[in-house]
1. Quick one: distance in nm of label points 7 Å out along Cα→Cβ at positions 79 and 191 came out at 5.1 when computed from one of 1, 2, so which one is it?
2. By the measure Cα Rg over 2.2 N^0.38 Å, tell me the structure among 1, 2 with the highest figure.
3. With Kirkwood radius over Cα pairs in Å, for residues 183-222 alone coming out at 11.9, pick the structure among 1, 2 it was computed from.
4. Quick check: -19500 is what I get for helix-only ellipticity at 222 nm (-39500 (n - 2.57) for each DSSP H run of 4 or more, over all residues; to 500), calculated from one of 1, 2. Which structure matches?
5. With distance in nm of label points 7 Å out along Cα→Cβ at positions 31 and 279 as the yardstick, tell me which of 1, 2 scores highest.
6. Given a computed value of 0.95 for FRET efficiency 1/(1 + (r/R0)^6) of positions 23 and 63 (r between Cβ atoms, R0 = 35 Å, to 0.05), which structure among 1, 2 does it belong to?
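Derivation of every value follows stated rules applied to the coordinates shown; laboratory data play no part. Being a predicted model, the structure only gives us computed values, none of them experimental. Cβ atoms are built from the backbone, for glycine too; each structure is taken alone.
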Structure 1
């Protein structure tokens, strides 16, 4: 089978993170790159902002990366910021038929955003595994239709086939499971840290069982809300994660040390996005050292459908 390369793109901290992954007899990370961009995906579709200008900037920067890194990807996937989408975890009425669920999701969205048209959102959902006898919950996500159209145009403009549009915290789960297969039998807290927010997920038996987003107040430390999330997990599920894995663009190794001491979770580490993956020798050492910044981009590039 001919090797096929996929380009994964995430949007952290006003930067583009790009990861090219080759899928062949073995899976290899062939390139990692990051560039600053002065665009925001949050709020696309809500106003008549200059989407053409956003498309132009993203096109220019991605083409520059493709040329500079000599990328050979045929497909591109995007991991969009959690704050650009609607996310909720709810107990979905089991009596609803498959045909009735879309209308219910639109109604659920309208309870939070009564002034927005739910038909301008594209919804998806899946059932979450039960933890410690907890009732089954359903994860729902809604992506603005305008954002999907923008990314479709972007893929076309850089002459790559669009594969997947995912949400960055959840694309990171793929990176986690590939690099830490041993977590399948343990409860793990996956924490994403970026300017102004913290994303927390509980991974139970290799699947996401819970998700929460915390907005940080000015000068508020991520370590505080991470402790809050761990307490929330303990109260809701009567469990304490056996490991705490951090990723994103806005944390230092000091956070790892502080959290390890304050929580007592000895397996508190920066997510090693390349722990079990082959990697090209051309990737710079400093980029390899900071591979946690690319966890979401790698995650979507690891998926082929």
Structure 2
């Protein structure tokens, strides 16, 4: 019995193709991100500086959003590898900080305008106006020594690991791509083959092809909608994209394998509601 006629071999090929495509996807994304941040052309120190500068700027914007709220920043940042400093721009007076001259690898800043409502009189009429007050300079520093467990330390470890494996990742992309193509080609060649060499349609292949196509398109639209609806934090986003991506892969694989079977059995047009309706319309007008 040939391999393409063995059900167990086909099932194993489906599973291994899923693993290879998943590895290919992750390695491709990793390689693209590392290429964007110049992992292949720059030093690890400069890469960290660029990435942590972006993260520090996000922290500065976050502190800006908290200004005016009753939040203790010292308490908030006690378990983070981040220092901050709030300075009155006009006088240069530092009025809130947890920074004591520690070494840092990246920094960023922002400004916050304190507005106040003033009561004015003009032409004998009283009115209120929103006016600018003091300006606070917000400075954020990312610690060079990551002594606390937070997102900054996680990103630092990811950068260090990625930098050491940057060329290995390219090799993984090439190997996983070759294996994925090989396994998918085998599955498409084996699609429809039964024991004894016959090529037959199963229950899925007997579904009208246009109806099946509409169902696959609907599944794709629902997947995109679900993917955009479940974006919260980084971890939940990764989990949801993994679940949705896995579902989409098996739907796409089943659809394309069914297409391959229909090509071999010459039933794409024959088993098609749209084609049947067109034939019926043609016969009707031909009989007039």
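1. 2
2. On the way: 1: 0.99; 2: 1.61.
Top value of Cα Rg over 2.2 N^0.38 Å, among 1, 2, belongs to structure 2.
3. Working: 1: 10.9; 2: 11.9.
The value was obtained from structure 2.
4. On the way: 1: -10000; 2: -19500.
The correct label is 2.
5. Working: 1: 1.7; 2: 4.7.
Largest one: structure 2.
6. Working: 1: 0.95; 2: 0.30.
Here the read-out was taken from 1.
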